[in-house]
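So, here come the structures, one by one.
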Structure P
């Protein structure tokens, strides 16, 4: 099994010089512990998946930290929130930088615990599944910015890919266990991943959940990736109440299986809708759940446009997460069904983005970008992300960006 270098490494090394505690969150099996172990192979590692270690951490956290003195890596720390006040005391007593490295698979819960007990004392970072740049690119990660100089630099770090190769990347997904070569059978990997997720994470967040119904629910949600969220339709597919569907989607979001793009609006844009769009972090999981058995079938299937949009949105988001940077990402749709797939807000400027499967997208696509001009925030350069093999431009204000450059 090979180690795939993570773009977040550089930022962790910088941040570790200032903070006594770093908390790394992310979905199950995205490589949090592997990343930390690679960065400091000599550091003691304690996992709270070990029930004896978990019991000690929960019942006597002071003794736990005496037995496992810093510098220490504590894995799956969400199982023992009792540790956080003791970590706080150690930091306040002068613990040196990089004393505590913590990982947790429930990002929202980890953020709550850190804000309650470690506010101002710990750096909270999020690790995603592998990015396109980590898998196929070279050089340093850069956040996706819509300006010509930045796009020209991105071109140097990406690996060109045609339509078939992009759908192979989408179908294979972005989970380290698969793409590092550790687990070769894709179907068995995703089947096991889903089962473990439901048994452990969902079972903890929703006691006595109907596990078969929940698996069907995840599949119904996957069929609606890159679409505006409709609780009722998903609930009807599975045969559960709308309130149950809403609660279960909250669980998927908390455990970082899905995320949302919220609709962009302000006081001057009166006709925009308020419903978010649903996306999955890993397109390989979407392809597995929707039963596409090969990249070729996916490329020609009914979901090909939606899953390509999901892929692009997720990859753009990763470029910000891997810089430990805030990302203000939106989409636009009004009551006349005029839509912009994605709006990136950067340095007080809005950058509209359309995502198309076409090799030669029409210049009429950028006309909808003018809808943002009615708002208070200025509009900057726009982009059409598509299957064009090379960086180009629709006009002086809008670029045409290949998917492989994201």
Structure Q
């Protein structure tokens, strides 16, 4: 692993010696030494000897997810989010503080995150991690100078939504007003948008579901794949998601009924929670056909999303989930995206690979890309393996060819022999 030279602490600092008085890896449970032998204290304990924090939940990231710069990956895999304030037990005086920020969560919405940090009466300008770092899974340092520690230590306060990975503190010899600067630690990784096609046929697809929709931005990733490979077609996606809710909740929710009836959608993707067909089969069998009928009454095509994710489900469990969707689909003439069966086969074919997020409930990086490829092949009938670009999270997260090519081929394999999901879509 190539480790770059120590990062400058400040433009006017002497970098020939290490001047840090504290290095803290916010989410790590044990101390970490980087490639230059510098020690980063563990910050997982909210009331440890290195800091006392208010708020702040810890989250781990998929071990397969590429992070930039790679030498900081151990720190970037452990996030402290929802931080409200923290106290660093330092002697009174002026300090320069560096905050390591990034966006590594699998939901597209976090790329819009903004928060501020304050010390005393001073509050920073808005901090936008994805913008300042140059994209998803890329890091940046936020450099704060002129901060003041009082008798009890250096206190920082954060606005809603703050997320940090590390804190580095240096003495500030200059008597200056507080100020903020920043610098990215990796080259930008922002997606290049497909060229506009004003004459393209536009179709609207609404996803109704839960985290199986917004994790890895499946609707937006799918729309990008279609735009990049079908000049005559543009897929406009929308989503209505309720975290952890089952098919009975969706069927009873007035927003779902209204969106289906008045949303002007050409197709609607319907799914139960991961365990619905296994744990509540009667509810699944009653409410999914009801929603299929509502979609058809609105003049749209119903698509059944056979969803499964948790690590607690075995491949056999996933196949039973798939059978439940296939049965309803056959009874009501609705096409099915065979995700549950696809994940079951992937787990059996590559048992040593990671398919879930570290929370063991949501889809991980590889599964997110495989899922998007399956939807692409199912909707368009075109080969997922023949795509020119491997990506997930709507282009924000590139997928290495060695990782993505076998997954795209599996998506093609799983759709072989199945009827077109949306007849006439790609014609």
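Taken together, the values in this text are just the output of simple stated rules run on the coordinates, not laboratory data. Model, not experiment: these values are computed from the prediction. Cβ atoms are built from the backbone, for glycine too; each structure is taken alone.
Taking 4, 20, 27, 21, 15, 9, 3, 0 as the value of P(r) over Cα pairs in 10 Å bins from 0, in percent derived from one of the structures shown (P, Q), identify that structure. Checking each candidate, the match is Q. Compare distance in nm of label points 7 Å out along Cα→Cβ at positions 183 and 199 across structures P, Q and report the one with the greatest value. Looking at the calculated values, the largest one is Q. For which of the structures P, Q does the calculation of helix-only ellipticity at 222 nm (-39500 (n - 2.57) for each DSSP H run of 4 or more, over all residues; to 500) return -8500? Computing helix-only ellipticity at 222 nm (-39500 (n - 2.57) for each DSSP H run of 4 or more, over all residues; to 500) on every structure in P, Q gives -8500 only for Q. The greatest value of relative contact order in percent (Cα under 8 Å, 6 or more apart) among structures P, Q is that of P.
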